[in-house]
Structure P
Amino acid sequence: MGSKWDIFTFTTTLLLLLQMITFVGAKQIGVCYGLNGDNLPSPTDVINLYKQSGIGFLRIYEPYPEVLDALRASALLVAVGPRNEEIPSLSQSLDAANEWVKANIAPYADTVAFRWITIGNEVIPGEYAPYVAQAIENMHNAISSAGFDYIMVTTVVPSNVLGNSYPPSAGAFSDETRSNMIDIASVLSETGAPLMLNVYPYFAYAADPSHISLNYALFNSTEAVVIDGQYKYYNLFDAMVDAVHAALESVNHGNVKITIAETGWPSDGNPPFSSIENAETYNKNFYDHVTKQGTPRRPDDVMEAFFFEMFNEDMKPTEVDKHFGFFYPNMQPVYPFW
């Protein structure tokens, strides 16, 4: 007879596979679930809304027990991570990583389909950046020793980890982020986990509408806008992602794949750039694009991806940040999508 961990792992994996099979109608794309609102529905109602909408993946920004309890037996594939301020201790101590797994993964792993653990959300560049690679390694070792090695451990970075991204083939990590990104990419190369990337064509377009066309930002261009050697770019999203691919290649880690941790378009808060029409157009076109094909540089790599986000959240710091949701807090859709 195998060890108790062998039996536990087999049972857990079988249960999660059975859950996923029963959720065959789910769309293979996710939505981030933030809680920065004072009028949001209960976690149970939210998870039911995910299931009713046929959404396949869910990302939360820390292990809220009430959300994890609501996720039990939901079959949603889950991304979760520690709070950014926990990263130094997770980096400096394998025991800290073991305790985090014991407290936040083990009690739920028999009925919650964890797929990703995210060590840091946009902490590079920043004070926590030097700790991320070792924290990923410690967390990977912790989940492996606990029998959860089907969970991938990674980090979430913003597009501004690049110092140069035009044309996309010139993508390179900035001087400030280069050494940290090399360390992170080295760990991900060894473990096989993807790099998670936040990509927002909206912000690039809104900052420079005289040089970036709305059609290029919304996936509506019918002709190549950027031609970079053999690669033709019809949308800004592909160009932004391929710049990161090029940066990974430049540090000899082109084998690291990318998962989109956040993307979206606000329905209000900064008109005329933000509008319901533009949000609906971007998100529908993004969905049609990313679920069928990769980028020009990686045409066969269909990326896993998360939209940002499920609800309009009234406690976000800026007006535009409050309007990325697919749903109002009363669970009525902002526009037809799901």
Structure Q
Amino acid sequence: MYDRVYVCHTFYHVYIACLKEFYLGAQGGATLVLSKMSNKFGSMVERAKKSPIFDEVYEYDEKEDTFFPELKPLKEDSGNIALNMFKRIRFCKKFGKLQEQYVPLDFSKYKDIYVFCDSDPIGYYLSYKKIRYHAVEDGLDCIRYYDTARYDNRGHFKIKAGMAELGLIFIQNGYGKYCIDMEVNDISVLQYPCPKYVELPRKKLTDRLTSREKELLLELFVEDMDKLKDKLSQAKKGLPTLLVLSEPLCDLDTRKRIFEDIIRDYGTIDGQKAIVLIKQHPRDLLEYNNIFSDAVILDGSFPMEMLNLIEGLEFDRVVSVYTVTDSIKFAKEKLYLGDDFMDIYEAPEIHRQNEAITD
């Protein structure tokens, strides 16, 4: 029997997995599983294999439901509530079974399984196999801004949640029968309760980091530290600095306009034009180097939390649309723009998901 395994879909997930290992004071004993479904981990895979943080590292060719054509009929609306629910029961079990051939290891051999974003296929697979696991929030306080479990199942949610608890269907974020608990940063900010929520503040994990642990994190996530520091040094020219956190918002043309507008509106600080740096999101494919030639572009191959670990780094202003900025320590001013800002660029119902939840 092995100790722990973490199933990660993003760089941020891997970062939190590392923090949890450090917090446990473990010297090895953990396995890291990197899903290739929505994120390209690139050279970090090999660095993870060499890192003392994890004993084993696996890549997981996780498949979305659209990969399996036989699932399509089970997702079509039949116009009948009872029939739709019957089809959903079949979908959940069939999807889990189809996923089995791509799973790279035997999860039943682990004492503790931690799954970030169990709304992804891995959640259906573990439910199908009746394997108990711990769910971990996808991003910092992400349920506060987008309660995916309730939004995806709006309309008779209590009935659906009851069916999930019985194992008839699958619902993410603490509602599935085989989910032991759902780890979140701060329960107090969540509008809707869930009996399986457990709180582990991220600040509790980061405040206790040792110098050696910070070194291990930077070695894992940053491929070329000298190159990164050289880019950051360009901000030390006696001028104010603006860091913009990019995100994969809207279509590419609208996204370009969004970040042009952010730089225009927030790029002057204390009457001076700021030096602009853009931290690219790992899933953002906009050509920032070409479009924003006057800006310093920090690529998406590491989570922005790594900037907290670089001694002496400080920006005058950081601007984000939806990336939660609470954990940022490297800025004098932090601006979170949110839904009101996005209303300008797309229909509000696209991003105001929590307002659509009625039960």
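A few points about this structure:
- Value -0.20, -0.28, -0.47, -0.59, calculated as log10 I(q)/I(0) by the Debye sum over Cα atoms at q = 0.06, 0.07, 0.09, 0.10 Å⁻¹, assigned to which of P, Q: P
- Among P, Q, which structure scores highest (criterion: distance in nm of label points 7 Å out along Cα→Cβ at positions 49 and 257): Q
- When distance in nm of label points 7 Å out along Cα→Cβ at positions 105 and 297 is calculated for each of the structures P, Q, the largest result comes from Q.
- Value 14.4, calculated as mean count of other Cβ atoms within 10 Å over residues 193-200, assigned to which of P, Q: Q
- Winner on relative contact order in percent (Cα under 8 Å, 6 or more apart) once structures P, Q are ranked, highest first: P
- Taking distance in nm of label points 7 Å out along Cα→Cβ at positions 97 and 321 as the criterion, the largest value within structures P, Q is that of Q.
- Which of P, Q leads on distance in nm of label points 7 Å out along Cα→Cβ at positions 65 and 281, largest value: P
- Mean projected area of the Cα convex hull in nm², for residues 121-304 alone derived as 11.1 - corresponding label from P, Q: P
Since every read-out is calculated from the coordinates, none of them should be taken as a lab result. Nothing here was measured: the structure is a model prediction, and the numbers come from that model. Cβ atoms are built from the backbone, for glycine too; each structure is taken alone.
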